[in-house]
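Below: a set of structures, written as structure tokens.
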Structure 1
Amino acid sequence: MPSKGAPAPRPPTRAELDVVLSGGEGQYVEFKESVSDSLAREMVALANSGGGRIFIGIADDRSVKGVQVSNRMLSQVQDIARGCDPPVKIHLAPFAHRSHQLLMIDVPDGHRKPHGCSAGYFLRTGPNSQKMSRDELVEFVRSTVQVGFDRSECPAFRYPSDFDARAFQDYVRRAGLTSAGLKRETALVNLGIARSIDGAMHFSIAGALFFAKEPCRFLPQAEVTCVLYRDTEGVDIIDRKDFKGNLLANLEDAEAFLKKHIAVRYEIKGLYRKEIPEIPEDALRESVVNALMHRDYGFAGARVMVQMFPDRVEVSDPGGLPPGLDPRRFGTKSVHRNELIADLLHRLRLGERIGSGIRRMRASMRAAGLMPPEFDFSSFFTVTFRKAHVDAAATVTKSLTKSLTSEGLALLERARKPASLTELARVTGATHRSFFKKRHVDPLLASGLLAPTIPDKPRSRFQKYMTTEAGRERLEEARA
């Protein structure tokens, strides 16, 4: 985005607009078919969030409708910008595209934040403008100077010697962006990754993280460390990997590490075997994406950590909650510390919006019959995924390839109606509750044949257990 004092931007060329249309609305791009009062909220949201461009005459579905650009319309847009509090500085650039008239409104990053309008104060979050609550506004004012580190210049980066052209082409392909007939340098500027000043390319921190040949040479803290421990205290290390590639390579390497070491059990139905990881892979992936997107990259000496213990997996990143996010609204609303990084990930359909990533983690764990993820946000943001009982999981992995024992079948039969642990123990005559649960109940829970009636409170004194649909099917198979 243009810096303070920069000349007004020129209208996009046909090739440049094709790139904008192929990318759709995002952190720095908004489409509107016509001018309306709602334009004010988009202006203040962009001014509060790093700047961006609004294209008038383009529908949300990216279709070019065109608009009649007149002096009256230009005056109306300027009046809307001046009516914001404080006024939003804008640059207007009418232009034509394939016989349609369009208007580009360039909104630089605001220097008198927060900007507001009659509808309130807004932040840009991906393709959406979200209204801030009172508490969020107070926190935003306090933290304004901390936001935008990923957009700041990476002074040591030299283009093109430090630039990884192959990584950039791979990104363009995966994001589905149109780059035909467009110079690479222009595409980099349009994505907000770099600025062209006196013919030289100046890369942002985000640009270096995504497209440097050696990102850790510029930001050593961008390294991602994955560790597998033998013990729950994290003393005895079995495997450790330190990944120093670009942001997307680190994401894929961390995923591969998790997939390599996560235990898998098998559910057999007839001739088919289904692999079920002890923690859902999509929940783990979401947590790593979240860590790479939201971490504080200005926090030197700290890195994203993925730690695997016998009883849990922890994914942590430095920085706690992003500035402006009220802890009471955690999981329902998203505020990005790194807006440019979030936008680049969103174009790959990796970045979550409006807290949906947190909800997906919770839903995945719930669907797997596991405890919900635990979140801690002090100086670090940490998500913890609890496994089923580790010994039970190992037992199930081995035993599911065989028939259920007579005791297991008897327990499933008794639990057709909810039964407490004591009631289940009576089936086998067991008197030692903890041993009975570990030996007989935990394997059935881990296999998905038995489920707790209060999954969110596994130690509740009101906890009971009930045979699942899969468990009833296994009973029917045993009778056949």
Structure 2
Amino acid sequence: MIIKSSEKKEKNNVGLIIEVSAEEFDSAIGEAYRKNRNSISVPGFRKGKAPRKIIERMYGPSIFHSDAFDALVPSVVRFIADESGLDIVGFPRATDVKVDDETGTVEFMFDASVYPEVTIGEYKGLSAVRPQVPVPDSEIDGEIAGVRLRNARIEKADRPACVGDTAVIDYEGFIDGEPFEGGKGENYELELGSDSFIAGFEDKINGMVAGEERDLDLMFPVDYAEPLARKDVIFKDKLHAVRENILPDLDDEFAKDVSEFDTFDEYKDSIRQRLSKLKQVEADAAFESALLEKIVESMEADVPDVMIEEQMDHAMNNFARQISAYGMDPDAYLQMMGTTPGAFRERSRESSARQVRVTLALEKIAELEGVEVSDEDIENEYIEAAGEAGMEVDKLKESVSLDAVKSEIKLKRAVRIVRESAIVLDPPPEDEETGTEEGPEENPEESPEDAKAAEKPKTAKKTAAKKTAVKKPKPGAEEITAAETEAEAEA
């Protein structure tokens, strides 16, 4: 094979013409013949026994060309990667192929995307707001309240149901007098106030007593999954029992039961410390994200579309793994959310494009700073990553390439270079009258970055509740997708 021509096109695309020798092409045709001869009928020959020349004379000399081309493409792609001297991203795409009948050679036309040239502005001495990280008593109390509720005793209550109780109910929904799929449940344990059913359902159960039956006249929300959205519905409910939570006292005995601490004060202080560390991590991530946003804004790079598409695929794979970890089928989840894999993937385009630009900027910083990675650095990274993933180091090495680990180390060090040279700005003071933050007046360029860049994506929670049409849909899938895409931007 030889490279006959290489022509740079727009947006870091290169057009290549690769000539395959007559001998290589003839060998590929021989493979195609052996692959197809058993399915070709030739008078006077048993299937599979007709010589190649006879078949070509009968059906035309190009009968095996298509399969021969397919067989050659992988080796041509490898040849481009090894010999073109281009830093190719993605896979070269064959656009045309021509056979020279006189010489027996073949010309393959390929389009390939190459790594963009990147230029960045200042990346040291940047300034950004680092959010304050107070831990109000209300958050600590809320944390303790959750633990207290999970450790409550459940007892039968001989009184009307109210918020906080568990109501054991039978229910069946009817639309225009007809029952519908997923609208029925028996002996369902519903926590009143959990907001897990459609609006109004739990409110109308408040005040019911054991043995009482009641019709709940409701409407499915406009954003509910079709075909139930906006439909009027009547749920026929029967309350079997009311169960109340008997909360434990908040004392030293409670602390001993739920933690390793001997006193309630020690337990409460441990929660404050843990929440403070979490908020520190979030504040650091927001600070880094704001710095990286400034670097990306000053960066010049003509990013090939294939890099964004690959990042979108990566985001989709991460979403599928995350949803599967919660015991849900990704396709079924998306169907329940009223979307398709294609539409859902497309919604990640903007965040994927940002992630690609962040990665390019960090790679450029690592290059400018001459970041080097030693074998010891790589081994330590494998050990740390394996510990976080709960895997054996050797198993992780089988699934994560050396180049990927080396790249990850360089990106982390580039982030550290940016962060350690940065200037931390305090958040602007709150307006005393409105309670809103005032932006700096003299230097608007140093105002806080878009809060969206610093937000931590939410994740769906695994639920053991029965599948039922009266339940609210699970959290939006878009809350899950961006999880790793955004996290990588902060790495």
Structure 3
Amino acid sequence: MSYGILATDGYKFSMAEVGWPLRTETFYYTHRRGGAQYLPVDVASFIHSLLPAFAVDRLPSSKDYEFLHGNEYEVGPGYRAAMLRTDKIVVKALPKGSIFYDREPVFSVTGPSALVSWLEPLVLQLHYRIQVATWARKGTLNSEVAVVTCPDQAEIVRETLDAVGMKAPQILVDMDGYHDRVLQTVQGLVKIVKDPARLFEVGLRSATCMQQHEIALTACKKAGVTRTSNVYLAEKLGMTPVGTMGHEHVQRYGSDEAAFRAMRDRRPYRSSYLLDTYDTYLSGIPAALKLMEEEPDRQDSMRYDSGDKLSQYLFAIGMAKARGLEPIHIIEDGLRDDDTIAFENARLQVGWKPEKQVYGYGGYIVSQPGFGVLTRDKVQAVWKLCQTGPYPTMKFGSETKAGKESLPGRPVVFSRTSAKGPIGIIGQEGEECPDGYQLLTGFYSGLSRGATSIGTLQDHEFQIALSNGTKALRHRLMEDLRGMKVGLL
């Protein structure tokens, strides 16, 4: 179902406005973990059904743009043009019915930057259909869908099971129970931080559908949390849309400092600097503090996302104090109540003001209070920028234990047919297919990995390798990264 241009996260508008909304870019979808998964949809049809101009009654309107303008997310003619260019969208995907494995690019979408970026939170909800189909093929699904959060989630289960030729079990919809579980979770967080204004919600991409997210946000609002990244529901529920900065923005500029300057110098509002795209300690934190020293009265913020966030926070606090700076600290990504307690204790120890430290929650508020374990976190579904214009790009991150390095270029899957090597090789569009493999990505009929293999392969057979072409791109970008670090030291 298409909800129009507001049905995305707030930072998509700010990043597009300081980026290049009409530039051709490629994003790809993958799972970082979870093992073999079954793809139950025709991806091209699914993607086009999400586009904001898919339904005539949801074409961008003056009311939409007025709401954005009134909430510091106004956009220019480039953005408005990009959102109507659905004819420029190119989808390259594994065929419906394929098996895919951890880190493999299930599909990519190429098109105008603002439009393919806009898709992210709705695309990521595909993880639920995939997991339902996978568990159904394994014969272990029924208990996971016996109770669901809303009628739309129940319909997703039925549609998915019909797509794989299975009959849906009896499903109980418990909206009130889900609402109360979310409310209890948020009330617990408010109790920890004392002030609900220090919390905001970022869980659209963790929901199974928009209806589930609306129930969760209704509970958030009841608990006093009135800020959400979901712009569509912010308008509908009378909440405030908010956002920070995503990795895609930093990747477009190729360096932390350049990306941070673009956000600061092209928008008249406070900026939030994401620290971990390349190297948190040697690049992200130094670049953020460098800009804050230049204009200390702007009240800009630092956003922590992956790795050992508490150690990063303490390191940044020390550097900020040495420079006489008091930036706002935004803690996100996988936060729970115990993480919040740890950061609050650290804040008290270093003497940081409560209004200078805020927290964003996604899956902990939206998906964990649901019923069952088929959450986005279970498979770590992600949507990553891999090429901007003619330039391949990727997220590195300095703490490899976080396992969040992305793929560069325009990745495709070479699937093993007769070779003894890894079950899949991640190559590049136009790269020659290795012997003993077949190109699985694209507009092909009759090619797929059979669903019967789910649960039958040994762990060592899940190995996924990089092609020579992908390795070469990664090496080149790594060398560029080394040069950037040297420039900041």
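Throughout, read-outs are computed from the coordinates displayed, never taken from laboratory work. These numbers come from a predicted model, not from an experiment. Cβ atoms are built from the backbone, for glycine too; each structure is taken alone.
Can you tell which of 1, 2, 3 yields 3.0 when distance in nm of label points 7 Å out along Cα→Cβ at positions 38 and 406 is derived from it? Mind dumping the intermediate values first?
Working: 1: 6.9; 2: 4.4; 3: 3.0.
Derived from 3, not from the others.
Can you rank 1, 2, 3 by relative contact order in percent (Cα under 8 Å, 6 or more apart) and just name the one with the largest value? Please report the intermediate quantities before stating the final value.
On the way: 1: 12; 2: 18; 3: 21.
By relative contact order in percent (Cα under 8 Å, 6 or more apart), the leading structure of 1, 2, 3 is 3.
Using Rg and Dmax of the Cα atoms in Å as the calculated read-out, with 31.8, 99 as its value, let me know the right label among 1, 2, 3. Mind showing how you got there, number by number?
Values: 1: 27.0, 89; 2: 31.8, 99; 3: 22.0, 64.
Working through the options, I get structure 2.
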